[in-house]
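Values quoted throughout were computed directly from the atomic coordinates according to the rules given, and no laboratory measurement underlies them. Just so you know, these numbers come straight off a predicted model, no measurement behind them. Cβ atoms are built from the backbone, for glycine too; each structure is taken alone.
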Structure 1
Amino acid sequence: MEFNFTPKVQDMQARLLAFMDQHVYPNEARFFREIAENRAKGNAWIPTTLIEELKPKARAAGLWNLFLPHSPRAPEGLSNLEYAPLCEIMGRVPFAPEIFNCSAPDTGNMETIARYGSEANKDRWLEPLLKGEIRSAFLMTEPEVASSDATNIQCSIVRDGDEYVINGLKWWSSGAGDPRCAIYIVMGKTNPDAGRHEQQSMILVPADAPGIEVIRPLSVFGYDDAPHGHMEVRLTNVRVPVGNLLLGEGRGFEIAQGRLGPGRIHHCMRSIGIAERALELMCKRLNTRIAFGKPVARQSVWHERIADARCMIDQARLLTLKAAYMMDTVGNKVAKAEIAMIKVVAPNMACQIIDWAIQAHGGGGVSDDFPLAYAYAHQRTLRLADGPDEVHRASLAKLELAKHLSLPGEVEMPITRGS
């Protein structure tokens, strides 16, 4: 693979960096202040005016819908490899991706509808999502089962004439707290008697359909992530047209793999961005603080941590770029090992470097005066989101073991030792 980005991508990097410097970093405090003010008024779930002000500027700068490759409805979409350095830059600030219409779960949902939805689905839901007029949520995880094994899902999707009837309880439904959230993608079982991976299906459910109850927001280490939110949602006899089913009955796992591959690598790209920022903040803090008569940066324990951080970030970035390259050239299925590897490596790397940065900031590191505590909470969550570390490691181990299975009739060479 080529390690040099094309002139097109280099130009977009420069424009995105300039946009971040001009519009995003100076407004970080304003973003969280707006949410605090809305919360004080009794409703933290009001979209911030800051994001809405910056979206038209991002579109005017040609920095919009960059994540969606090969879609005639989003010709500005880049390949995974082209998008990687840009997604990394956006990941340096938690709210930045939404400004460019490149935030989860909308990106994964748009890709899902683009790949698997009918033209009517695309007209009704994909177009307003691409324009940033509405938002969406993905309802897969359930509180009553171990959802790391998605075959456990209990939500039912039963056909009744020209409609499907949906019943189930979901949680960690990211985005469902946003009042602009207009559409859910719901995973449930259409045929409990089918094969283990053919029971599940995915269906589009309007957020305002009768029978939907948003029960509560779930907090992450005390953060509710308003106005985005991670909600618990109950669906009781929710009816939607049969045309809302994606791809066909029993194909939910197939869709999930198509959706979660890009979603996982986008998370990893953003993890690298926040890790880079944490390293920068750590170095600046160490250079400016005096302890025991000398700058903290001159104490050797920090030299070791800084060096390790640089190695870890660059290793994760190279693995992410390799995964992106393979997704572009041989497809998500063939690249499943690389996607699993980076999903384990990137959040763990970011957690460690953010933890060191918190330590360098002392008590300030765990406060909201710096972005580190919030960043740590988010990165720690990513070790669970889109499959926990243990599931990805198990998949990698199986793939690795399969490489070394003896074929029938094959004679293993003895291990020889020198004298």
Structure 2
Amino acid sequence: MLFIQLGILLLCIVIGARLGGIALGTVSGIGLAVFMLVFGMPPGSPPAVVLGMILAVITALSMMEAAGGMDYLVETAEKILHKNPRRITYMAPFITYLLIFAAGTQHVIYSLLPVIAEVSRKAGIRPERPMSMSVIAAQHGLIASPVSAVSVALLASLTSLDVGLVQIMMVTIPATLFGVTMGILSVAWKGPALDDDPEYQRRLAEGIVAPPSRQKALAGLARSRAMGACGVFLGAVAVVVLLGLLPGLRPTYEIIVDGVAVSTQVDMGRTIMIVMLAAAGLITLLFKADPAQAVKGNLMRGGLVAIISILGVSWLGSSFFTANEATIVGTISSFVGTYPWVFALGLFVLCILLFSQAATIVILMPVGVALGMPAHLLIGVYPAVNGNFFLPTYGTVLAAVSFDQTGTTRIGRYLLNHSFMIPGLVTTISATLAGLLLSSMLL
């Protein structure tokens, strides 16, 4: 029965991906209905916090776009990249890595993806190259971050082995940076040039996207408003990073539980939503951004496609895992118990099914400890937990596909031949091998 249900899940993804647009979400809704009504499976849960973060970030970006901020960012980036436009393929993944490393959540990438896509297109660079690798770099920046949930989960799992955060970071940071470097090299010359891509040429011919052109430079009041809108948005990103680096700065509040006042801190997901919505409001009031124009803009349209796609396919995956959790986790645990050397593969596979590095570590890392695996081996294989990209169902993957108007960043006809597969495998394998080597030398 599990394989029939898995087949339905994959079929919905394949059909939705081939139809394009919001079809990935709507077709997944059919699969969800079949799971619930035919198989009697629990409905699972839609990723409400992820959807809320995407919507809040897209709202801030759309207001910035309406105020001319996106034009100003693209204009500035074009000047930087004019002498060597290939630079964005190398710069974007490392910038993304550093941002996620500081913020402790990879969903900050939603503020970068539209910029990377537009700058690449205007510079004549195939957006697939920096877009796909930036998504992968975000995953590796997350596991290297000392403030991320997955790092906290790993540290908690290894307390009995007398392992500290410094020891983990000594291995994880250089290993993931090496992996990202290898991943960038794997996509630097990937695919035909943008002008030779048949899908992009089809979209140009049908008027789906406008041909790139060097826009007229902003001047006067329009330039001032655009610069101000950019300043507010980038300031909001800086605030998010600061609150990720220094969690103590996030406000606390009291709630009553069973008649007892309990102090609770605002979590990072809600922090991002609040900061971004506030930034959108400031841009609206201070720089005369037109709300109606923001709703009609390219960023809002791309964001809504991403939200609907993520809603459907993530909810479908959640239902599948909830119904089969005992079988999936039990099978992986017993397999690892018989063949400890495949512990890295277990981390990778379980992450594919869970869509969460932190949840994977919480479930499987204690199994490794119980099996008596040494600390250096457990830390060495830690980068293998980045399996989110394998099936094109994760939020950042779907967002990258939606924001690339050229169609070069895509989900393949055969599901697994998508834009993220090669850089994802190269980066994760390279980081894991480097982690094993470093941990054997340093721990």
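Which structure, out of 1, 2, was relative contact order in percent (Cα under 8 Å, 6 or more apart) derived from, given a value of 29?
2
Going by distance in nm of label points 7 Å out along Cα→Cβ at positions 124 and 172, which of structures 1, 2 comes out largest?
Top value of distance in nm of label points 7 Å out along Cα→Cβ at positions 124 and 172, among 1, 2, belongs to structure 2.
Looking at distance in nm of label points 7 Å out along Cα→Cβ at positions 204 and 260, point out which structure of 1, 2 has the largest value.
The maximum falls on structure 2.
Suppose volume of the Cα convex hull per residue in Å³ works out to 188; of 1, 2, which structure was it derived from?
The structure behind it is 1.
Comparing volume of the Cα convex hull per residue in Å³, for residues 140-347 alone across 1, 2, which is largest?
When volume of the Cα convex hull per residue in Å³, for residues 140-347 alone is computed for each of 1, 2, structure 2 gives the biggest number.
Ranked on distance in nm of label points 7 Å out along Cα→Cβ at positions 68 and 132, which label among 1, 2 comes first with the largest value?
Largest value of distance in nm of label points 7 Å out along Cα→Cβ at positions 68 and 132: 2.
20.4 is what came out when mean count of other Cβ atoms within 10 Å over residues 28-35 was calculated for one structure; which of 1, 2 is it?
This value belongs to structure 2.
Quick one: FRET efficiency 1/(1 + (r/R0)^6) of positions 116 and 300 (r between Cβ atoms, R0 = 35 Å, to 0.05) came out at 0.05 when computed from one of 1, 2, so which one is it?
Structure 1 accounts for this read-out.
Suppose helix-only ellipticity at 222 nm (-39500 (n - 2.57) for each DSSP H run of 4 or more, over all residues; to 500) works out to -23000; of 1, 2, which structure was it derived from?
2
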